[in-house]
Structure P
């Protein structure tokens, strides 16, 4: 197996992020619930994308890029953090975003304005149109550019969460279950592959907050990341669990998600967002109520950030 430490990587985050027990939530759900504070990764308002960007922006640098493109919805946490990371590294970021969601100067749009980010909207739901627009813009720049996919979710970006699993393995607690949001696939795929490699006996649950075919996307990303690591692991459906928590639609708050946001805020003083972590934590609550976790189990919730989007609309 090729070591993760052999891949080019830029330093953007503050690691390891802490793991904390949620005592009040644990008592309520009758299992041992912990949180992995990847909302504290250090850059911007924190979040899971920093781990991916350490690998992706290193690759951009290796390829001589001076401009970095990425995409997502109008309130994309990934896009905002890509702009923050690019600025820190002296790169220009151009965000080509779907004209969907809150496009006013609120939430992540406000943060992008503060950073002086070049933001362009495309009125489409087809990422093929968006990547073509990136190439059209890039062709006129006259300098090398680098395209990062939505969510940083390709095989290279997924290595950020393979590495996160390795980090968890060194933090002194065995977890029977890990629960995370799945919005573009890379975080979930990285954690699931990382669990196979570094966390024997740990089951990873992906809470799907979009309607994409994650039963296809997740194993495909796991296999491609395993190829980068030159490890011959076999990927099977037993390696992960998926649950539909999308509710009325991507980036549309759900009743269960809003209840989970309020529960976490009231009982633990932690803030989740309505697009990703709120719906993902609602899934953890449902699993607990269904008896998936025992009283002795240790359950880890990945807090993947998203604070900016919390201020973009109403719950």
Structure Q
């Protein structure tokens, strides 16, 4: 499950939402030749021709009123390229043509995504951190670096975990603080708030888990589950984390002598077990039909039944009803 890819797509949508590829290049008042040169970029049938036309346009009309539209259109085109190696090359070429800060802001997240897909995480972080050194509030770059760092952590590479946590924290602060970037329209900002933000919390959960801070990991996955209550992944991770806490609590309880302290520890263990049961019910309900989660779902079903029966006098009465309670509503 490539959650990082989901984050990137949502962020990219937010950046390009206000500039459809079909938008005509005739709003500003420019000369006919200037208009024709800009249209030649849009009309070019392949990426190489588009880059050449863009280079010619910028050289001849460096201060053109059409330049922002041309730059955004070309970035949009590059983002749609499927071949990873070609996308990396195109993004680099774009950076050599369009060097204004606002133009770089468009292409750097795309370049980072392409470098990540090309298994060049070091280059992706080098490019991203260099950009952030000059533009610390570049939200799209922050988000894409978090996606890259999260993917690397999933692949057992913890090299970027600490940096990714910092970037994730800043991105969350910006979105929750309603610090909308100037180049993001209202629809794009809604995407950041409803799609990107829960994904950032989900990534924070994994990053903190990898770094060994299980308390923060649990808090992050809990927040992600509140923001995206139909996402099974958050509850799958929460169930595992809370179950580990429960197992540790049981060990503490079993190692204590009889007395009031041990009785209090038993209450804590039971409360944790109830939390485990609830998280399992969520995970089982929401992962139904999700092919990527079927192996863990089957294991959770076994554990869930054993825990549920333990807490209900060896009865399964009400167990299926608890699962059904958390199933996502059927789509009309």
Structure R
């Protein structure tokens, strides 16, 4: 075990922060039987959903703001340390396989880099200049968006990144689980997910982490819907790159274009695995090149592309 480093002592106590306060409901956590302990966690885990619901308006504003930047060629970055940073990396990593997005479009930046995904390196969160440096290394610019994630709202690494984003004129979005008056953050949009004190005092990987994951799900999925990567509730920009995704792609073609699996497989093959292109080919009777051209003309938006051809899909 590493020795105590007196230089790490903060100038001010953080005990006033909502995420650091003791939860009265779990004051005898170590004395509960296992069933009571599990039930207590189940009850408290309703709080994240309530917290995200309370932040719905600013989440909607964040989706619209991010979409506006991405349509102009910008990118979305998540920045965080520890659990918060890992959740950002996870959400970013899920975008390419789910929405066939460019891996550079949504990026997760974690204090300590890739090694910190598997091994704790929370000490790096104290370096405010490191947040800026990690963004500079990735060419972060004024066209981009930054979501700085800090459960307790005081992480210097995140504060430095948000401050840098504002200096550039990029869209700076803060996400924290304490009231703004307890820990103000430099930002244009302020998402506060107030989940209350943790059952295990200060362990923000619990309710705060759950609320953060939920909010990031909403942000990335909402953005991709607005960018035209979804038709109804189907991920039509999925690329059939493995057996699971081929099966999902065929079911989408069967349901929306009313083709059998054999025809669907041929369409997918001709479209080089692109479900969206295959759908336009099936609905409008176009060749693969014609379908690609129509989609290009309509900014890859399936619904208006189909309408321009006088074509439609079975549902929705």
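Observations on the structure shown:
- Parent structure of the calculated result 168, given that volume of the Cα convex hull per residue in Å³ is the read-out and P, Q, R the choices: R
- When FRET efficiency 1/(1 + (r/R0)^6) of positions 116 and 252 (r between Cβ atoms, R0 = 41 Å, to 0.05) is calculated for each of structures P, Q, R, structure P gives the greatest result.
- For distance in nm of label points 7 Å out along Cα→Cβ at positions 100 and 140, the highest value in the series P, Q, R is held by structure R.
- If relative contact order in percent (Cα under 8 Å, 6 or more apart) is computed and equals 23, the structure in P, Q, R: P
- Origin of the value 2.5, where distance in nm of label points 7 Å out along Cα→Cβ at positions 28 and 196 was derived from one of P, Q, R: Q
- Structure from which -12500 was derived, helix-only ellipticity at 222 nm (-39500 (n - 2.57) for each DSSP H run of 4 or more, over all residues; to 500), options P, Q, R: P
The numbers here are math on the coordinates, done by the rules we state, and not lab data. Just so we're clear, the structure is a prediction, and the values are computed from it rather than from any experiment. Cβ atoms are built from the backbone, for glycine too; each structure is taken alone.
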